[in-house]
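Chemist: Next up: the structures, one after another.
What follows is calculated from the coordinates using simple rules that are stated; it is not laboratory data. None of the values given here were measured: they were computed from a predicted structure. Cβ atoms are built from the backbone, for glycine too; each structure is taken alone.
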Structure 1
Amino acid sequence: MIPDQFRSEREKHRYFSALSETEKISALNEIVRKSEYTVFLGGAGVSTESGIPDFRSKDGLYRKKDSRFERFRPEYLLSHECLKKHPEVFFAYARENLDARGVKPNAAHFKLAEMEKAGKLNGLVTQNIDGLHQKAGSREVQEIHGTMMRGHCVSCRKAYSGDFIFDYKSNQGNQGGQGIPICTECGAMVRPDVVLYGELLAQPDYENALNMINLADCLIIGGTSLEVGSAAQLAHLFHGRYLVIINKGKTRMEGKADLVFHDSIGKIMSQIQL
């Protein structure tokens with residue numbers, strides 16, 4: 001059983017560092033049970049186990065070779081500048097690489113939804129834009145990088161589904177989605193509700209995420225190296241009681257964490273008993 005109090009952060013760190021892998025799982029379960037306000041902060045690693053590639057790893061999206069887009073930097077293809085100057089390229093790239101409608105949630109997604117339903121997860125903050133958390137049943141999801149599952153007209157602001165953007169057919173053909181999506185009301189471009197390079201984080205999701213982090217006495221960070229500024233900023237604002245990190249690779253802030261698991265997030269999360 002985890003002591004109710006530690007005389008110092010050093011003593012606390014020594015206690016958790018001495019735990020075996022089996023004992024760490026038991027400690028994780030105890031932390032989840034006794035915490036009054038738990039928040040999960042997740043990144044691309046949560047969805048890779050569903051088959052969605054991350055961005056920067058050796059098998060990531062940015063290393064994918066495609067002659068249609070090779071003259072552009074990967075970051076440019078997902079930027080506001082590309083959407084503005086080369087919209088036809090932006091939508092072709094998005095349809096090819098960001099369509100997760102046929103992807104199924106994995107064990108981590110389902111466990112987080114189960115935790116929320118059981119009253120043991122108060123908030124979920126994700127950098128992912130694939131909508132898999134909602135597909136698994138989670139409700140309190142803050143998408144700080146937006147989502148590809150919705151869109152809007154850049155002029156009249158009419159709302160559209162992701163299906164409209166992905167399946168839009170221009171007058172040039174009828175094989176799959178193609179061309180720049182056009183609003184049925186005013187004729188302006190319809191864009192996805194995703195945060196592109198060069199744009200501000202999604203509001204009010206980011207503000208809601210800040211409030212959740214401030215209230216949390218337990219923060220579980222999963223599937224992210226915290227290299228992206230938005231997630232790192234949120235993580236550094238956490239001053240609660242327990243910090244848990246689950247990621248296959250090294251993650252910033254591991255020195256401040258109570259429990260660190262370098263393993264599959266689905267495997268670790270599945271061992272949480274509610």
Structure 2
Amino acid sequence: MKKRIYGSNVLVTGASSGIGKAIAEAFARDGYTVYAVSRHIEEGERKLGSGTIIGMQADVTDRTSLERIREMIGSLSILVNAAGSGIAGSAEDMEIQMVREQMEVNYFGPLLVGNVFLPLLRRNPRSLVIFISSIAGRVPIPFQSHYSSSKYALEAYAEALRMEGKRHGLTTVLIEPGDTKTGFTSMRRKCIPEDSVYKAEAEKAIAKMEKDEMNGKSPETVAKAALAAASRRNPPVRKPVGAEYSFLMILLRILPDKATLWILGKMY
């Protein structure tokens with residue numbers, strides 16, 4: 001059991017599958033009480049390891065459902081924003097409604113969750129908000145431009161919240177996975193019109209990213225990084241998951257922008 005710096009009550013969004021589920025289970029095994037929130041999760045309480053998981057249904061884009069949970073849980077010291085969705089296709093072809101829906105989940109969702117639950121966190125001497133971002137929040141991915149945009153926006157919000165919350169004992173950390181093997185891949189929505197001039201390029205790039213994800217790290221590696229952040233009094237602003245991605249981020253900071261875009265274009 002790791003040192004309890006921020007208390008023992010954790011709320012995890014997107015907790016019914018993938019990275020969110022792995023995080024909820026990792027915290028429970030370490031002795032935390034975990035409020036596992038998702039639209040599709042089975043409600044109820046179960047023991048796991050030395051902790052407890054309490055399944056609670058809510059939608060991160062629906063304030064009423066989130067406020068219902070806030071009234072039920074009473075106290076909270078760690079918040080993990082893991083709910084997310086993905087779309088793929090060319091920047092030009094993507095249907096605006098699909099982009100709006102993704103921003104609602106990936107960006108406005110964490111903002112709404114913060115509006116509802118940050119007052120609970122600030123009751124503690126110390127509290128922590130963990131954002132599950134992505135390497136795509138640091139570098140643009142071709143044919144995932146709108147997914148990258150949603151994560152870029154999330155990173156700016158998280159950094160600003162870290163500065164604003166400092167005086168109130170609140171800090172943040174961005175966990176940045178790369179390719180991860182989860183159901184997220186099969187759930188990604190695509191927008192590739194048959195008459196698109198980008199059709200062949202988009203299909204090739206998306207097929208490569210899907211292959212990379214299916215051969216990627218397990219969601220438990222992301223959960224391990226989140227749990228480690230919760231044991232640090234002053235966690236890093238951001239934490240790429242895996243040594244190779246940490247090295248990549250260092251390399252890309254050194255390279256000129258044109259070189260970075262050239263490399264990313266060649267990768268996909």
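Chemist: Determine which structure produced the value -14000 for helix-only ellipticity at 222 nm (-39500 (n - 2.57) for each DSSP H run of 4 or more, over all residues; to 500), calculated from the coordinates; the candidates are 1, 2.
Modeler: Value -14000 for helix-only ellipticity at 222 nm (-39500 (n - 2.57) for each DSSP H run of 4 or more, over all residues; to 500) corresponds to 2 out of 1, 2.
Chemist: From 1, 2, which structure was mean count of other Cβ atoms within 10 Å over residues 83-90 = 22.9 calculated on?
Modeler: Label of the originating structure: 2.
Chemist: Please state which of the structures 1, 2 yields 0.55 when FRET efficiency 1/(1 + (r/R0)^6) of positions 123 and 155 (r between Cβ atoms, R0 = 35 Å, to 0.05) is computed from it.
Modeler: Matching structure: 1.
Chemist: Now a separate question. State the single structure among 1, 2 that was used to calculate Kirkwood radius over Cα pairs in Å, giving 19.9.
Modeler: Going label by label, the one that fits is 1.
Chemist: Suppose you compute distance in nm of label points 7 Å out along Cα→Cβ at positions 35 and 259 for every structure in 1, 2: which one lands on 4.8?
Modeler: 2
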